[in-house]
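Listed below are the structures to be examined.
Quick note: the coordinates plus some simple rules give every number you see, no bench work behind them. All values reported here derive from a predicted model rather than from experimental measurement. Cβ atoms are built from the backbone, for glycine too; each structure is taken alone.
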Structure I
Amino acid sequence: MKNYSGHFTCSWNGTLDPNPEYFFHAFSVTSNSTMFCEGIEKHFTDGNELPYYTVTCYDDQICHYSEDPIIYAELHIIAKNIYEKHNMSFTLRNIIKPDPPQNLHILKENRDLSLRWDYPKSWCNAHLFYPLIFNVRVERQSRNQEEIYPIMEKRHLSVDYSDVRKFCVQARDMYHVNSYWSNWSCSK
C-alpha cells in the first residue's frame, strides 16, 4: 500500500493441488464493516511451477477515522479434502509509503528563498491524525553540493537564495518510525 487511500493488496503462495478453492474476507474493526474485495487473481512467476494469488480490498471510510484503522483478514483454503484457515490483523499505518510531496515552489523573499510544498493529493486530508514529516535536499549551482534538512514537520523552509538550483522533498508518516519514505519530488 502506498498511502492512506484505503486500498491494500494481500498475496499468498499456491498449493500443489491444481484446483484449490480460496475464499478471502476482510473486515474493518474500526468501522465495524466488511470491506469490498475484488476477485482473487492467479499469477505465475518464471521458473516456479506453483502460482501465487493476490486480492485487493478497499475501505472508503479510511479518512474518516479518528484512530489508526485495524483490518482483520481471513483466508480459507479448500484443497483435496483439506481445509485451512489463515487470519491476521494489521493496521494500515504499518505498511504505507506516501506518494511524493507535490506543488514544490521556490519563492524569493528579501535575501532568502522560501521553499514550499504540499502533502500529496493521495494522502488522507486529516493531517492532524495522519501527519507527515519531510526530508529536504537543496542543490546549489556554484558549489555543486547538496544540503540536507532532515525530519521537518513544516511544509516550508527558508534558505539563503544564492545559487539554489533546485530542491527536492520526500515524506514519511510522522508517527510510525519504521514506515517507508516516499520517493523524492523535485522542483523544476
Structure II
Amino acid sequence: MAFEDLLNDPVIQKYLHELVGPTGMPVAAAPPDGEVTDEELAEELDLELNDVRRALFILYENDLASYRRVRDEDSGWLTYLWTFEYENIPENLEEEMYRLLDALQRREEYERTHEFYLCEVDSIRFEFGEAMDFGFECPECGSPLEAMENNRLVGAMERRLEELQDELNVDDADDVDGVDAV
C-alpha cells in the first residue's frame, strides 16, 4: 500500500486517532518527508509544543516514529530529529486484530460457561455465585434478581469471532494468544 493510500484509508485514520487523540491527530495525519524537529512541527501546525511532543512519543511507542539526537556544538543543547515510519501500520493493525480475537475468544468462553442474574431495576448483572451470596436480591435496591439469558450476546460474539478469523485467515484450532499467532 502506497504511503498516500495509507493516510487516506479510514481504518488507518481511525487507528491513528485512537492512538494520539484529537489533539495529536494533526501531527499524525500530516507526517513530513524526512526529518523534522518537534518545534518545527508545532510551528507548522500551529499547535502547543507539549501536544506535538505527546503525539510524537505515542507514535514512537507504537513503532510509527523514530528519532535521532544531535548535540549543538556551541550550546550543548540536544535537538531531536523525528522521522515517521508509517510502513509499520499494517503490521500493527494485524497485531491489534489478533489481540482482539484472543480477548473476544476469552470473553465468549466466559459468557458461555457462566450463569448470570440481572437486577432489572438497576441493570446490574451478577454471576450465579454473587447472586447466591446476595440471596438473589439486588444489594443496591433489594429487587429480586432474575435469571438472565445471554444467548444473543454469545451469538453476536460467535459471529464477530468468525469474521475476525476469516479476516486473519485462522480457524478455531489455531493458536491466537496475541503475538504468537502473527
Output the label of whichever structure in I, II has the greatest value of FRET efficiency 1/(1 + (r/R0)^6) of positions 19 and 75 (r between Cβ atoms, R0 = 35 Å, to 0.05).
I
Tell me which structure, out of I, II, gives 14.1 once Kirkwood radius over Cα pairs in Å, for residues 43-90 alone is calculated.
I
Label whose coordinates, when FRET efficiency 1/(1 + (r/R0)^6) of positions 83 and 99 (r between Cβ atoms, R0 = 30 Å, to 0.05) is calculated, return 0.70 (choices I, II):
II
Structures I, II, by Rg/Rh (Cα atoms, Kirkwood Rh): label with the highest value:
II
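Where is relative contact order in percent (Cα under 8 Å, 6 or more apart) largest, in which of I, II?
Values: I: 20; II: 17.
Sorting by relative contact order in percent (Cα under 8 Å, 6 or more apart) in descending order puts I first.
Thinking only about distance in nm of label points 7 Å out along Cα→Cβ at positions 11 and 163, which of I, II has the largest value?
By distance in nm of label points 7 Å out along Cα→Cβ at positions 11 and 163, the leading structure of I, II is I.
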Of the structures I, II, the one that -17000 was derived from, the read-out being helix-only ellipticity at 222 nm (-39500 (n - 2.57) for each DSSP H run of 4 or more, over all residues; to 500)
II
Taking distance in nm of label points 7 Å out along Cα→Cβ at positions 115 and 139 as the criterion, which structure among I, II has the greatest value?
II
Comparison of I, II by distance in nm of label points 7 Å out along Cα→Cβ at positions 27 and 131 - largest value held by:
II
Taking distance in nm of label points 7 Å out along Cα→Cβ at positions 59 and 107 as the criterion, which structure among I, II has the greatest value?
I
